[in-house]
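Visitor: The structures considered in this document are given below.
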Structure P
Amino acid sequence: MPRPTRYPFSRFAQKLCVHLNVSQDIALKHAGLPANFLDSDTQGFSSKQLFAMWEAIIAHAKNLDLLQMARDSARGPFNPAILSFSCSPNTEIGLQRLGLFKPLVAPVCIETARENDVLRVSILPVDPDVPFPLSFATFELAYFLELARVHTARPLIPRRAGIPGVPDQRQRLQDFVGVHIEQTQQVTFDLSLDDAHHPLITENEDLWPSFERGLRAQLIGQESQRSFSARVRVALLDLLPSGQSNASAVSRELNVSKRSLYRYLSHEGQSFQRVLDGVRTELSLQYLQDDELSVDEISYLLAFSDPNSFYRAFKGWTGLTPLQARAQHTADQIGTI
C-alpha cells in the first residue's frame with residue numbers, strides 16, 4: 001500500500017513559533033516529536049503530526065489572536081496553491097482550483113456545492129480519522145472567508161457558518177464572520193451566488209495555464225506519498241482528455257496491476273467507478289461553464305464512447321441534463337450582473 005501523505009510543514013512551524021514567541025524545543029516535545037524534526041522538510045509531517053505540532057504551538061502561545069493570524073495569512077506571502085485562487089475570475093472557481101491543489105501544502109480538502117441560491121463551502125481534513133483541532137477549524141473558517149474578502153475587495157458576510165465545536169472566543173469569531181456560528185460536523189460557510197461570482201480584483205486568467213502546469217507537476221511529484229485514490233484521480237485528470245478512462249489505462253499510468261489497483265482502492269473504501277464518476281462529474285460541471293464547448297465535445301473530453309452515454313451518466317450524477325445544467329449556470333451568471 002502507498003504510505004500516508006506527508007506535508008512540508010517545517011518552515012511554517014518555525015515561522016509560527018517565532019511569530020508567537022514559542023520555543024521550538026518545547027513545542028516539539030509537547031507534540032511528541034524528535035528534537036531535530038524541524039531541521040528539514042524532506043521527511044514531512046503526517047496529518048496527525050502536523051495537527052499535534054499545531055496544537056502544541058497554540059497551547060504555548062501567549063497573547064494568541066487566531067483571527068489576526070487568519071487575516072495576516074490571507075494577505076500573504078502567497079504560495080503557488082493560493083495563487084491558483086487569486087488569478088481566478090471569481091471565488092467559486094478559485095476555491096475549486098484551490099481544492100485541487102491545497103493538499104500540496106496541508107491535509108485539507110475544499111469542497112464546493114451549489115444549494116438553492118448559495119454556494120456551500122466545506123473545509124474537511126484529508127484523513128477523516130484525524131479531525132481538525134478546534135483552534136485549526138477556527139483559523140480555517142476565518143482564513144478562507146478573509147481570503148475571499150481580500151480578493152473581491154468586498155466585506156463578504158456568509159449566509160451561514162459553522163465549525164465542529166465551540167471556540168473559546170465564540171462571540172469574537174461571530175463578530176468577525178458576521179453571523180451566528182453553528183456547531184457543525186465540518187468547517188462550512190455559505191456564500192450568496194452574487195458574492196461567489198463577484199469578480200476577483202486579482203483575476204489574471206492568462207497566468208492560470210502556467211500555474212496549473214507547475215502545480216500538476218508538484219502533485220505528480222507527491223503521488224507516491226498520497227492516498228492511492230488521490231493518485232488514481234490525478235491519473236484520470238491526465239488520461240480522460242486523450243480518451244482513456246478504463247482501469248487498465250490507469251494501472252499502466254501508475255505502474256501497478258489492475259488487480260492491485262482494485263485492491264488498493266478497496267482498502268481505502270473506494271472503487272474505481274466511484275473515483276472515475278467523481279472526476280467526470282467535477283470536470284463536466286467546469287466544462288459546461290464554457291459556452292464554446294458543445295456537449296458532444298465535452299463527452300469526448302470525458303472519454304465517453306458517445307454523447308448519449310454522457311447524457312445518461314450526467315443525469316444520474318446531477319439529476320439534470322447537461323443543457324439544463326448549462327442553462328442554470330447561465331441564469332445564475334445573469335443574476336449576478
Structure Q
Amino acid sequence: MNESFIERDCPLCKSKKYKLLLHIDPAHFIKTNLSLNTSVIKECGILNLPHIPLVKCKKCKFAYTKYGLNNRWLSVVYNEIISAEKSKNKIFQHSKRLLNLNIWNQLYSYVLKRDPSSFDSIHLLEHGCGWGDFLSVASSHGVDCTGIETDKRKLDFCNQNGLNVYSTFEEINSGHRFDIFLANQVFEHLSEPVESLLAMKPLLSTNFIGYISVPYYSDEKLQQSIKNIAHGQLSDKNLNSWEHLNYFSPQLLWKFINNCGFEIFNPTTDQTIPKRKMVNTSCYFRFNSESKSTDPNLHFPMLFYRFYQKLTSQKNRFVFKH
C-alpha cells in the first residue's frame with residue numbers, strides 16, 4: 001500500500017498471520033450507501049487509491065481490513081464525502097425511534113429492577129452518540145446523560161439542542177461512574193476495539209449494564225457477500241472499507257466482549273448467554289463475576305484513566321459513525 005494507509009494486525013488477537021478474502025472495490029458500496037456524496041467522491045481523488053484488502057485472521061478467524069485510511073483521508077470521508085444532511089435525516093425515521101425506545105426500555109428497566117431506589121440518580125454514557133437521538137430518548141428526570149462524539153458537526157448539533165456531549169473522554173469531569181453504557185454501531189469503526197472497550201472499564205459502576213451493536217457478519221453472510229461481488233452484484237452498504245474496519249460474527253462478538261472481562265446476558269431473565277447461543281450482533285452485557293471481584297481497572301482513579309486514554313488516543317483514531 002502507500003502513505004495514505006495505516007497497516008493493521010488482527011485487532012482481536014494481534015496475530016500477523018491472515019488469509020486474503022478480497023480487495024474491496026468502493027464501487028460496490030458507493031451505490032448502496034445513500035449517505036455518500038458521489039460528486040465529492042469523484043472530485044476528491046479517493047477512487048485513485050488502491051483497493052483495501054479484507055482479510056481473515058488465521059488464528060482467531062476474525063475478518064478485518066488489513067489497512068485503514070490515514071487521518072487526512074478519514075477527514076475527507078467524514079467531513080466531505082458523508083452528507084451531514086442525509087446522515088441526520090436517519091434519526092427521524094420511525095424505525096430508528098422505535099429501536100431507541102426499545103433499547104432504552106431494556107436498559108432502564110434492568111437498572112430499576114436491580115435497584116428501585118436509583119430512579120432519580122442514573123448516569124448514562126454513550127460512546128459515539130452521533131446526532132444525539134438516543135440521548136434525547138433517555139434524557140428525563142433523574143437520568144444524567146453524557147455522550148462522546150468526535151464529528152464536530154454532530155457535536156455542535158447535540159450541544160445546540162441541550163445535550164451533554166464531549167469530543168474526548170478526557171473532557172468528562174465526573175465524580176461518579178456510569179450505570180449504563182451504550183455503543184450502537186461504533187466498534188466496527190475502531191482501529192483498536194479491544195483497547196477501546198478496556199478503556200471504558202474504569203468509568204463503569206460495578207453493577208452497570210451495557211449495550212453494543214455492530215453490523216452482522218457471520219461466516220455465511222461474509223462468504224455470500226464475496227460470492228455476490230465475484231458475480232458482479234453489489235455488496236451491502238456495510239461492506240465499506242473506508243469506514244468499517246472490523247466485521248463481527250455473533251460468536252466473535254461474544255469472544256471479544258468476554259475476553260475484555262464482561263459477560264453477555266438477557267436483561268429480562270438475568271441469565272448469561274453462552275457462546276453457542278449467540279445468534280446476532282446486538283447484545284446487553286455486564287462485568288463477569290471475576291472482573292467484579294479482582295479486576296484492578298475497577299479501582300483506577302479518573303486521573304489514571306485520562307492518562308491511559310492519552311497513551312492510546314493515537315491508536316484509536318477511527319471513532320466515527322453516521
Structure R
Amino acid sequence: MKPLCIITLIISMTAAAFAGLVNPAFNDRDGDGRPDGWDFRPEPNGTTTKILLKAVDAGTLVRFKDEDTKQGLGLAQTIPVTGGKTYRETLRIKKGALSIYFLWLDSEKKQIGKECFKPCTGGDETSTVEYIETAPANAVYCTMWIYSPMGSTTDVILTDASFEEAPGQKTAAPTTPAAGVSDNALFGFETAGWSGIELTDKNVKEGKTAGLWKDHDKNKSINLDKFNHDWSGYTAMRFWLHSAKPTGETMIIVLTSRKDPKVFSYYSQMVVVNWEGWKEIILPFSKFQVNREPVGWKFIESIQITVDGWGLKPYPDSVLTLDGLTLQK
C-alpha cells in the first residue's frame with residue numbers, strides 16, 4: 001500500500017488597501033460621452049440638461065449645464081467602505097452651484113438613513129470643496145453623488161474629484177448654537193459658513209459684521225447647511241436686507257426638506273428688492289409655498305437664497321447685504 005501524501009496549502013490573505021474613486025479626473029477614454037467608471041444620475045436629456053466633456057492636459061473638464069427646474073442632473077460612483085471609518089470627498093469646482101453627497105449603503109446596496117450633502121458654489125477661479133463624514137457602523141458601500149437638484153439650474157465646471165479615508169478627522173458638527181438667538185454667529189453673519197457670502201464690517205445692521213452678496217451674474221446663490229435643523233418650535237424667519245439701489249431683482253428663499261432623497265422637496269418664498277438701504281424682512285412659515293413633499297419644519301436641511309432658476313433673472317449690478325437672520329417664535 002502506497003503512503004498517502006497530503007499536501008497542505010497555506011494561503012495568506014492580505015486585506016486590500018482602500019482604492020478610492022475610479023477615474024477621479026473624469027476621463028472619457030471610450031468616447032461615449034460619460035466619464036469612465038461614473039454613472040449618470042439622472043441622465044442628461046441632451047437639450048435642457050447636459051453634461052459636456054472637454055479633454056485637457058491634466059484630465060477632463062466636466063460642464064454641468066442644467067437649464068431645467070423640473071429635472072435634476074448628476075454623476076455618481078459607488079465605492080466599498082468600512083463602517084465606522086471617516087471619509088473625505090473633495091471636488092474641484094469653478095462657477096455655478098451644485099451639491100456633493102455621501103449616500104451610505106448596506107451590503108445589499110440599500111440606502112442607510114438620510115443622505116448627507118453639502119451645497120457648493122464656485123467662483124471665477126477653480127477652488128476645492130471638501131466634505132467629511134463618518135460611515136454608519138453597518139455601511140459597506142458609499143455612493144459619491146455630484147448633483148444639481150430639481151428645482152434649481154446651474155452652469156458649473158468640474159475638473160477632478162476624490163474620495164479617501166480621513167483618519168483622525170472629525171465629521172463637521174451638524175448644528176450651531178440654537179437657531180433663533182439674535183447673536184447666533186452663523187445666522188447673524190458674524191462668522192464664515194455661508195457659501196457665496198463675503199463678511200464685511202463696512203455696512204452692518206447688527207453685531208460686528210454682515211454678509212455681502214454681490215456679482216449676481218456669477219455668484220447667483222448663497223447657501224448654508226450647518227445649523228440646528230429642527231425649526232418646529234418657530235413660526236417665522238426674520239432678517240435685515242440692504243440694497244445699494246432699488247433694482248427690482250427677485251430672489252427666492254429655498255428651505256430644503258426632503259422626505260425622499262431623490263425628490264427635491266422644499267419650502268419657498270420670493271422677495272422683490274425694490275428699495276434702497278436697509279429693510280427688515282419677516283417671513284411667516286405659513287406664507288411659504290410648499291413644493292412636493294417636505295418632511296416638515298422639524299427638519300430643514302439647508303437654506304438657499306438665489307436669483308437664478310424659477311424664471312428669475314440675476315441683476316449684475318445688484319449689491320445686497322444681509323444681517324441679523326433669526327427664527328421667530
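Just so you know, all these numbers are worked out from the coordinates, no wet-lab data involved. Not measured: the values here are computed from a predicted model.
Visitor: Identify the structure, out of P, Q, R, from whose coordinates semi-axes √(5λ) of the Cα gyration tensor in Å was calculated to give 34, 27, 17. Let's see the in-between values first.
Guide: Working: P: 34, 27, 17; Q: 31, 23, 19; R: 42, 23, 18.
Computed on structure P.
Visitor: Further, regarding this structure: Can you spot which of P, Q, R the value -16500 was calculated from, given it is helix-only ellipticity at 222 nm (-39500 (n - 2.57) for each DSSP H run of 4 or more, over all residues; to 500)? All intermediate terms of the calculation are to be shown ahead of the outcome.
Guide: Details: P: -16500; Q: -9500; R: 0.
Derived from P, not from the others.
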